[in-house]
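Please find the structures below.
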Structure P
Amino acid sequence: MLEAALRAADPRAAIHHHLHFEGDRLRVANRLYELSEVGQVHVVGAGKASGAMAQAIEEILDERIAAGWVNVRYGYSASTRRIAIREAGHPLPDQSGLEGTRRMLELVRRAGEGELVICLISGGGSALLELPQPGISLEDLQATTDALLRCGAPIQEINAVRKHLSQVKGGRLARLAHPAGVISLILSDVVGDPLDVIASGPTVPDPTTYADAWRVIEKYGLQIVLPGSILDHLGAGRGGSVEETPKPGDPIFERVHNVIVGNNRQAALGALEAAHQLGFNPLLLTTYLEGEAREAGRWVAGLAKALARDEGPIARPACLILGGETTVTLRGSGVGGRNQELALAAAIALEGYPDVLVVACSTDGTDGPTDAAGAMVDGETVARARQLGLDPEGYLANNDTYHFFKALDDLIVTGPTRTNVNDLVLILAT
């Protein structure tokens, strides 16, 4: 089922589905472009899936591409001819990512009236497409990103801050590309596909402000831990001495076409079809699973219990499919990810329940700072753990879910999938 989900969210297939030639004209979703009237075509991009997206763009446009540069996460590279691929840091930006972003901006700034910039955006782009505002060092940006990721804030709040520390986020890449035309092809890794949040919306009007960013800082008490350069810049922005991100209605977006080419629902529907073929009664329950991972895990366990007692929305053999992305508030010193945390919380709640299985998996192959995509649990997981001398509640309290599941050999390890459309949770009852 997971393999089918990944096939359904394949970035190369998504690009080919949304871009193709009709005679001499290029159709991009619902628009036609007369490439004979377009000057040079430049390609830039960032994200875990952007390497595969670059391969697809080359297959479609080939020599029409004048130059290109794309940043991907380490290990997510791809073989391309005309578009340079640079590996860089994620989830924390690094020097390689900054250098790659500078190269992209060189291409974007060269694009003039009548030319075209194609942006390939996918999850992970917030870290991989980055150039901080003057006065903010890479080290200060890394410390800020780490603090935001640890505090349990949802991605919308995290990216409201990141947009206002960057020269490229929050519509600023579109501003730099103006007056060239921009086509932004976006593989969504955010629940609900909000364009301004995915990869911090580099080609999208930004509805948030410096004041909104500061409210996030205060909400999570980060003003006592963030570097002075960050607080000074946000303060200057609130005071009006730093230019805001471009807002809805700004004329620079008149030549920008933002297109969602893939999302979590596509992956979930792929899993649904596979479950049906395998003989399950499948139901896609939601693609809006959010909240604290351990709380979501207890709720997921409740659904599994209902199926086990024939009190669920579908008859056994049953498969409930949920998509979305939860968050983790780090309280301990362990290693893990949101899917592993959800799975362990579900395992504790499911102890003793027969014939049920819960699988929680990240579609990008990376769950938190680990080499696992997620984990799977059933009603016997906790009993097996206790036989090995493991304390499930203790591991959960320490956010050390990776080592818990590694000891049980219940991790899901896929390696880089080169796509990124959130997470999937499968609940099976036989």
Structure Q
Amino acid sequence: MTGFRRRDGELYADGVPLARIAAEVGTPCYVYVRSTIEGNWRQMSAAFGEYPHLICYSVKANSNLAVLSTLARLGSGFDIVSEGELERVLRAGGDPAKVVFSGVGKSRREITRALEVGIRCFDIESASELKRINALAARAGVVAPVSVRVNPDIDADTHPYIATGLRDSKFGIPLEQAIAAYRAAADMQNVSIFGVAAHIGSQITDMLPFTDALDRLLRLVEDLEEQRIPIEHVDIGGGLGIRYRDEQVPGAARYVAALIEGMRARGFDLPLLIEPGRAIVGNAGIMLTTVEYVKSNGDKNFAVVDAGMNDFVRPALYGAWHDIVPLLSDSVGQTRRYDVVGPVCESGDVLGKDRDLNVVEGDVLAIRNTGAYGWVLSSNYNSRPRPPEVMVDDDEFYLVRHRETIDELCAAESVLPE
């Protein structure tokens, strides 16, 4: 579902014309639709029916407090990878008992803080991490709940930068080493084995990698049961893709049904944890940007916009394709093929290549499906302040992050004394 539709040729976010947001907030800016976020989450939750489960939203996809609080109010859990993400969840009203802490490089400070607030479990990714968590839990006088994140060596057929389940990835513990990790955990005084976990990548559009990964996890669970090491949940991670262009993506119902079928086929009814991010917020966001200049070098036309790769890096980083459309469908210009480019001093600062657009200087464009891995990957490259974020709620909108200022950009720095 999506909250972005045209009315009489004008693009709206729910009941708010995007041109109004552009005029009042300025561009570039990100716009999210609350009803879409809620609808995506509810569809996924409803697909489970009575099957025991916990949806742990992947905070790294979009960590704005308004997004997190929207999900916390629905009862969502959260998948985090840093202390900063944990604190965001807490400030947004999230329940720490529904937080899963992933990531290969958890620091002592991060582990200590997570133990202090009482998260659901740590997904451990190395033998060294397991030892560290046990020691820190002993120092704190608590027992740390842990799962082993297994690397199942599954090719998710996605971009190599977001493939995490292959043997040569930094993530997880190889499947053949998992039993030893569980045995070590079972012998420790200050950890308690909670589950088994995997995460094979992002923007996956085929169910086979998910079901293959689940099957390998369940075979491991069977082996652990034979050794009297009980498992309380199975965490299959996230990674379900969305449609950016012409991808054929399994919907929430098909995705969840396949996971439940895989569990029952092996005789399990253990609770399932999933960690969707993009599938919840990806299509709930757009970025608005204004055409500053239209130019031509004779062979190529350029629409130079005020948003750059520092504001939205996915096209430059991943070669990602995003639909780019004008807010109004009745521009007075002529349709031409443009490269939509930003002001950053890099040749890679291209937001869209070879787009047929009818634009003139001053037109506002919408870059679709930027709700995930948009603002969170932004930077201050070229000393450019980061853009604001807006949340639309029915026919109202709220500024949920103001535009960064030059003063804020420089606030953490100082010049040398004379």
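Read the figures in this text as sums done on the coordinates, not as results from a lab. From a predicted model like this one, the values you see are computed outputs, not experimental measurements. Cβ atoms are built from the backbone, for glycine too; each structure is taken alone.
Can you spot which of P, Q the value 34, 22, 11 was calculated from, given it is semi-axes √(5λ) of the Cα gyration tensor in Å, for residues 243-362 alone? Don't jump to the answer; show the numbers that get you there.
Working: P: 34, 22, 11; Q: 41, 15, 12.
Comparing all candidates, it corresponds to P.
One of P, Q was used to compute semi-axes √(5λ) of the Cα gyration tensor in Å, and the result was 41, 24, 20. Which label is that?
Among P, Q, the structure yielding 41, 24, 20 for semi-axes √(5λ) of the Cα gyration tensor in Å is Q.
If relative contact order in percent (Cα under 8 Å, 6 or more apart) computes to 19, which of P, Q did it come from? Walk me through the numbers before you get to the answer.
Values: P: 15; Q: 19.
Answer for the origin of the read-out: Q.
Between structures P, Q, where is FRET efficiency 1/(1 + (r/R0)^6) of positions 123 and 403 (r between Cβ atoms, R0 = 41 Å, to 0.05) highest? The partial results should precede the final answer.
Working: P: 0.95; Q: 0.70.
Once FRET efficiency 1/(1 + (r/R0)^6) of positions 123 and 403 (r between Cβ atoms, R0 = 41 Å, to 0.05) is tallied for P, Q, the winner is P.
As an exercise: FRET efficiency 1/(1 + (r/R0)^6) of positions 11 and 99 (r between Cβ atoms, R0 = 25 Å, to 0.05), calculated from one structure in P, Q, equals 0.10. Which structure is it?
Details: P: 0.55; Q: 0.10.
Clearly, the read-out refers to Q.
Output the label of whichever structure in P, Q has the greatest value of distance in nm of label points 7 Å out along Cα→Cβ at positions 267 and 291.
Numbers: P: 2.1; Q: 6.5.
The structure with the largest value is Q.
Identify which of structures P, Q gives the largest calculated value of distance in nm of label points 7 Å out along Cα→Cβ at positions 195 and 387. Display every interim value, and only then the final one.
Numbers: P: 5.5; Q: 3.4.
Largest value of distance in nm of label points 7 Å out along Cα→Cβ at positions 195 and 387: P.
One of P, Q was used to compute helix-only ellipticity at 222 nm (-39500 (n - 2.57) for each DSSP H run of 4 or more, over all residues; to 500), and the result was -9000. Which label is that? Please list the in-between numbers first.
Numbers: P: -11000; Q: -9000.
Among P, Q, the structure yielding -9000 for helix-only ellipticity at 222 nm (-39500 (n - 2.57) for each DSSP H run of 4 or more, over all residues; to 500) is Q.
If we compute FRET efficiency 1/(1 + (r/R0)^6) of positions 139 and 275 (r between Cβ atoms, R0 = 25 Å, to 0.05) for structures P, Q, which one ends up with the highest value? Don't jump to the answer; show the numbers that get you there.
Values: P: 0.00; Q: 0.30.
Across P, Q, FRET efficiency 1/(1 + (r/R0)^6) of positions 139 and 275 (r between Cβ atoms, R0 = 25 Å, to 0.05) peaks for Q.
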